[in-house]
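Readers should treat all values here as calculations from the given coordinates under stated rules, not as data from a laboratory. A quick note: this is a predicted structure, and the numbers were derived from the prediction, not measured. Cβ atoms are built from the backbone, for glycine too; each structure is taken alone.
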Structure I
């Protein structure tokens, strides 16, 4: 026997099923949707990347196996996704590299999606990578996005006898409020040197730049100058490589290449102050 269903009933049943399916997708797959470009929620695979990379680094023996350490330094990935892929291919061919240091401006507009797109490239590195926050990473909801994806804005770690101090120096993004960088925190990290052979400071904006809080330039530089084990200070922001001693400290400041330049620096350090650098084109 055949049954005739009124068209209204057929449509009601069809739309009912569709609504049920839609509700199921919405409730079980929230990570599939982005309701705002400033959304900071992100799947677990893109959270706490600094902690995850530090765990991976600490589990790796130093490739040199002595008092030397080699790592890659670059900055400002922003929208240079093709260059990031080429960068990864090049770094994976470098011998005895322990990790990659990225000097900020991972994103261009402080968006989670940008940070995720960069991580989708850099996760193919054969070594861990560690970042510091840049001024572009602070745009809009960028601070919360960076904290969600990467983690603390100021942090330090020790590897192969070397203390790395990663600090937020983006004073302009805080209205030059006299609190960024946190000079007291930097000084405390540098003072804790009994168990390390040498130290490195990494930030985005260098202290001689107009985006650095001028009222903090002198105390910040003094903090660096008072640290006898500090080998050099690494900075991003300027998109071009440079090495100089702008203050009477006998302390080199090294500016990084940006991803768009298709060049990066391989730094090798040994002893307390010894280092050399090589530029690699890719």
Structure II
């Protein structure tokens, strides 16, 4: 049980479900391919988490995180998931999609090896961007995919691509808020090992301003989807979900967000999952 918890299995499932739902919503030509893509992403995220656990063993021990999972166990788990996830890419994908999956795989390895998350504010940005980027993978699965064509369709308001923009903003902003709150939660052990995470050391006003900006991005994403929505019933969802961000906003304005980092990073995780479920609508 400790090993599963250390792998942050819920997070991996969440990303996998998001990719599967995005494929079904915007491509819809094969449930089998959607499942294959979801499973590849699942093992890829598990590998990234396992590698992070192995490299952060000393810090985790200082923060009393997953104390029952030894360094040797972490090392073997990272190797196993690394090999499985790497072999799955050419087995179940091809063409542009394989290239995108290899890119994400190697980015996750590089990110962990150079300890990017400990270099300041931009480590969390890389994680959040990669997470939001995964819902673009269904588009990469198309044989005629090209970046230039994708952005052309985006600029001409192709419905699926415009919806993608809204979801990208939602996932990116919520994920980055959670990354910063997680850094605050782990600040005690990080400081013992000279980890230079941004959120715990930022001034109150700067931290408040960054979180407020991310909440604005979140609202823009919801507003984007509200405008596109044709069903008056579903429009209520795009009103209700932004309302759930008000506890974050109020706590941020009162400078309480960092003091309640443990609660709010869990709140954001559930909130993010609720938003992704709307991909099935």
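Calculated for structures I, II, Kirkwood radius over Cα pairs in Å is largest in I.
Given that helix-only ellipticity at 222 nm (-39500 (n - 2.57) for each DSSP H run of 4 or more, over all residues; to 500), derived from a single structure, equals -25000, which label among I, II identifies that structure? Answer for the origin of the read-out: II.
Match the computed value 1.00 of FRET efficiency 1/(1 + (r/R0)^6) of positions 207 and 223 (r between Cβ atoms, R0 = 25 Å, to 0.05) to one of the structures I, II, and report its label.
Structure I accounts for this read-out.
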